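Just so you know, all these numbers are worked out from the coordinates, no wet-lab data involved. In this text the structure is predicted, and so the values were computed from the model without any measurement. Cβ atoms are built from the backbone, for glycine too; each structure is taken alone.
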Structure P
Amino acid sequence: MATTAAVYAPLNERPIKNTIVLFDVDETLTPARLPVSPPMLQLLSALRHKVAIGYVGGSNLVKQQEQLGSPQVDVTTLFDFCFPENGLTAFRLGQPLESTSFIKFIGEEKYKRLANWILHYIADLDIPIKRGTFIEFRNGMINVSPIGRNASHEERVAFTAFDDEHQVRAKMVADLKAAFPDLPLTYSIGGQISFDVFPTGWDKTFCLRHVEAEKQRPDGVEYTTIHFFGDKTSVGGNDYEIYTDPRTVGHSVKNPEDTMRQVKEIFFAGETA
C-alpha cells in the first residue's frame, strides 16, 4: 500500500475514475461509539489517493468528530464527503452543503405527540437497567434508546445481548408503527442500543442526492460507481436501504477489521500493505 500523504488530487483527477467509496461509521469504521484506529485512518488516507471517499452515519457531526477526528484534526478534513445524519447535514471538502430539518417536516405538534408516546412507553418498559437520554433530537431525525444513550460501553453490550433475546427494539418499532399510521416515518434499528426515526426516504440513501449533484458542478464528477460498506445490511438495519439501492455496490462487513480486509482486497490487491 502506498505511503499516505496530506495532499490529495482534485476529485476529478483521482486515479480510479468516477468512483466514490462510502462507509457507515459504527462497527464499520470504528467499534460502536469508540474511536477509530490508526491503521484504519492510514488505510482511508491511502484509499483517498485512489478514489473519492466519504462516510454516512446516523449520528450528528459532534459524535462523528469524537470517533473519527481528534482535538487536532477535524473529521471533515479526513474525507472528501461527510454525511452526518444520513446526509441531512453534509460537507464537501470541508465546506457545508444545504441541510434539511426533521422538525420542519413533521411540525411541533406532531413531534410532541410522538415524543410523549415514546417517553410513556419507555417508562412502562421492563428492562434490566435504564440510564439517561432516551430521545436524542437531531437535525434530520430522532434517535430512540430504550436503555438510554448515557449507558456505558459494558451496559450497551449487555443490552445488545438482552435485545437479541427479547427483541425490545423490534417490538417497540412495531408498536410505534401501529400507534402512528398517519405519520410518513421510517424506523430503522442500528447500533447496539437504539433505533432512528426519520421521514420516509430520509434513510442513508438521502446522501446519494449530494453524490449525484456532483456532476452539475463545473469541475464535477459523475460518480458511476458508488461503493458502500456497512454492517447493518439486513432488512430493518439502518444500512439496508443504501446497501440494496441499485445505485450502489454494497459490501456487508462484520466489524472494522473486516472492512479493512475487504477494502484491501478490492482496491489494493497485489500491493504491499
Structure Q
Amino acid sequence: MAYTLEHKIPKSMLNKGTGFLSGYTHSLNPYAGCSFGCSYCYVRQMPVSIFRGLPWGSWVDVKENAAEVFRRELLRAQSKGKVTIFMSSSTDPYQPVEAKECITRSLLEVMVQIQPDFLLVQTRSPLVKRDVDLLTQLGDRVRVSMTIETDLEPIRRHFTPGTPSIEARLRTLKVIKEAGIPAQATIAPVLPSSENFPDKLLNVVDRICIDDYFMGDGSGGKRTHRLGLESLYEELGLSDWYQPDAYKRVVERFIHVFPPEHVRISQQGFEP
C-alpha cells in the first residue's frame, strides 16, 4: 500500500506506561502511523487512527529532532527513578521509512549514552539487524521481541500482506542471537499455524511470548471484533482459530519443545 509521509516536530517522546504496559515506566514511539497496516492492529481503534480520517497503513508521521527531545526527557525521567521503556506501542520502530529516516537509530544512540534500566524493542521487521552495533552495547538491558504470528506464509499474506516474510524474520532472529542480544519470538496475535512452528523457533530464540486478541487488545477482544477480523478466518474456513481458547493449542505445542518457564502468556511475556 502506498502511504503519505509527513515530518513533524514532537513536543514529547516518552509516554507514561499504563494499562497493558503498566510494567514499564514509559513507552516510546519514533513514528506515528505504520505503513505495515496489519489487518488486526488494535491501533486502528485508537484516537490517533480514528481522528486521522485516513485508512490505517496509508500514512506515517516522522518525528523530526526526536533524539533531542528524547534526550531531555530521558535525563529528566532518570532523575526521578528507574526508567524502563517499551518501543513501540503504537507503531513499528523498524517500518520501511526507518531505513531512510533513522529516527529509531537516533533514539538508540541516545540510549547507548544514557542507558535506561531496560528497553524492549518490539518489531516485525528484519531492519532491526542494522542496529546490532548499538543493541549489543546495551547488554542485558535490552530485549528484541520479534513478532512472528504464524509459520505459514499463506496465512501471513492473508492477514498482513504488507509485512516482511516469515523466513526473513527467522533469519533476523538468528543474527540477533548470534550477536548475543537477548531475544524472544512474540506470537501475537495468535494466527493459524502448524504443529512444527515450535521447531522453527527452537534454534533462534529461547523465550516465547504468546498472546491473542481476547487477552491483548485491551478490551477483551471487542476492539478486534469491531474490525471485522472474524470474516478473514471464515474466508479460510478457520473460524476455530478465532476463539478465546485457541491460544491454548499453541501453548501446548510450545511447552513440548521449550521449557515451560520460557513460554510466557500475554502481558507476562512483554514485561521487563
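Observations on the model:
- Calculating relative contact order in percent (Cα under 8 Å, 6 or more apart) for structures P, Q picks out P as the one with the greatest value.
- Origin of the derived value 3.2 (distance in nm of label points 7 Å out along Cα→Cβ at positions 153 and 185; candidates P, Q): P
- Ranked by mean count of other Cβ atoms within 10 Å over residues 33-40, structures P, Q are led by Q, which has the greatest value.
- Structure from which 33, 21, 16 was derived, semi-axes √(5λ) of the Cα gyration tensor in Å, options P, Q: P
- Structure with the greatest value (metric mean count of other Cβ atoms within 10 Å over residues 161-168, set P, Q): Q
- Structure responsible for 2.1, with distance in nm of label points 7 Å out along Cα→Cβ at positions 225 and 249 calculated and labels P, Q on offer: Q
- Of the structures P, Q, the one that 0.50 was derived from, the read-out being FRET efficiency 1/(1 + (r/R0)^6) of positions 121 and 201 (r between Cβ atoms, R0 = 25 Å, to 0.05): P
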